[in-house]
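Each structure below is given as structure tokens.
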Structure I
Amino acid sequence: MPADIPPDGLTPCDDGRTRCFWGAGSADYAAYHDTEWGHPVSDDFRLFEKLCLEGFQSGLSWLTILRKRENFRAAFAGFDFRQVARFGDKDVARLLGDAGIVRHRGKIESTLNNARRACDLADEAGSLAAYFWKWEPDPASRPEHLTLEALRSLSQSPESKALSKDLKKRGWSFVGPTTAYAFMQAMGLVNDHLDGCHARPAVEKKRRAFKRPR
């Protein structure tokens, strides 16, 4: 985390809302923070997309990926993993020539590999959502009050380590425990909006009403 963030991790913004520090840096971040991050997701394509984009983010800022997200969606068939699983060498060459995405051969080839693994996983579990949501942490294991200090200790969790290990065993790549935890934060398996952030109660309400995939 940056060293210059507020002591409590919260930033009052010009629109009258108080956000987690990272959601106040730009309009793109604010919109993502308010309307997406932490909201529970059960759509298989969005789950696959996020895990892939977390891999592409490695070594870069999320803002870079966020601003290229529509280009990624166009390049990777809307992250329909059954379509991406059929990509071949010509598609890799096409993607390496696409200036709208991150042109990293290892990350591109990882996405194609993970798409094939996702097909197997969805067939086995019934859906990717059913698989991923079984890794949701027990609420009793979560901090009672999510302060900045508590958040600093949550770059990984026992569940994200176990998820990462299981995915790697299944042949997935670019899915380390920190990546797995960031995925869990973004897809709503945990609510890591800080106490005092305007979005936290709304996200928690959605999580209470959310029907967990089985």
Structure II
Amino acid sequence: MIPSQFIYLAMGLSLYGMYGYTRDTLRGETAPNRVTWGLWGFLGLISFGIEIQQHVGIAAYMTLILGLIPVVVIIASFRNEKSVWQIGKFDIFCAVACLVGVVFWLFINQQTIALVVFCGADHIAALPTVRKSWLAPETESPQAFLMGFVNCFVTILTLKHITTAGALFPGVIVYTDLLIWLLLITKMGPRVRIRLARQDKQETLS
């Protein structure tokens, strides 16, 4: 484990990632999926309240920032017509599934199980952007997700005691942001589609 003061480094990295993503959104270079970012903001702020109640400590303020950043991104997306990603049926399905998870969470009396369900809802909220990163990586800013991965990983390392309440929510973000970042920098989706198209063409010619 590392000293708790490193949480301030994590916060700084998070704000730096927000600055870059918001700048790219305002320029029309990035088109955030409003379903993902809207749900991330909603869930992040709720998670902050949970962590405060469970006395997680200073790491909870990192979660607060993770809830506020999506709000800034959503606002920025309305400032440029190019910063709009069309919402489809899959996005709506994920939004409904996520909100159903939140409702289910509200009626669970056991805190640990409730937190697991809540983090599952957060992961579902990320799926539209995961899909978008596969389909159109050029519409995203990989640096923001790299910063998200690093700052949440640092946050986990600052915990004096690894508990479900303290580590699960940032842990889900570590996994999700790493996945999105890898999809963006490798452009795996377009590469796979091009390869499959070439194979189909060769099979057709043969």
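Just so you know, all these numbers are worked out from the coordinates, no wet-lab data involved. Predicted model, so just to flag it, every value in this text is computed and none were measured. Cβ atoms are built from the backbone, for glycine too; each structure is taken alone.
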From the coordinates of one of I, II, distance in nm of label points 7 Å out along Cα→Cβ at positions 123 and 139 came out at 3.7; that one is structure I
Output -15000 (helix-only ellipticity at 222 nm (-39500 (n - 2.57) for each DSSP H run of 4 or more, over all residues; to 500), calculated) maps, among I, II, to structure I
The highest value of distance in nm of label points 7 Å out along Cα→Cβ at positions 51 and 187 among the shown structures I, II is in II
Structures I, II compared on mean count of other Cβ atoms within 10 Å over residues 91-98: the greatest is II
Matching 0.50 (FRET efficiency 1/(1 + (r/R0)^6) of positions 131 and 195 (r between Cβ atoms, R0 = 30 Å, to 0.05), computed) against labels I, II points to structure I
The value 29, 21, 15 for semi-axes √(5λ) of the Cα gyration tensor in Å, derived from one of I, II, belongs to structure I
If mean count of other Cβ atoms within 10 Å over residues 11-18 is calculated for I, II, the one returning 18.5 is structure II
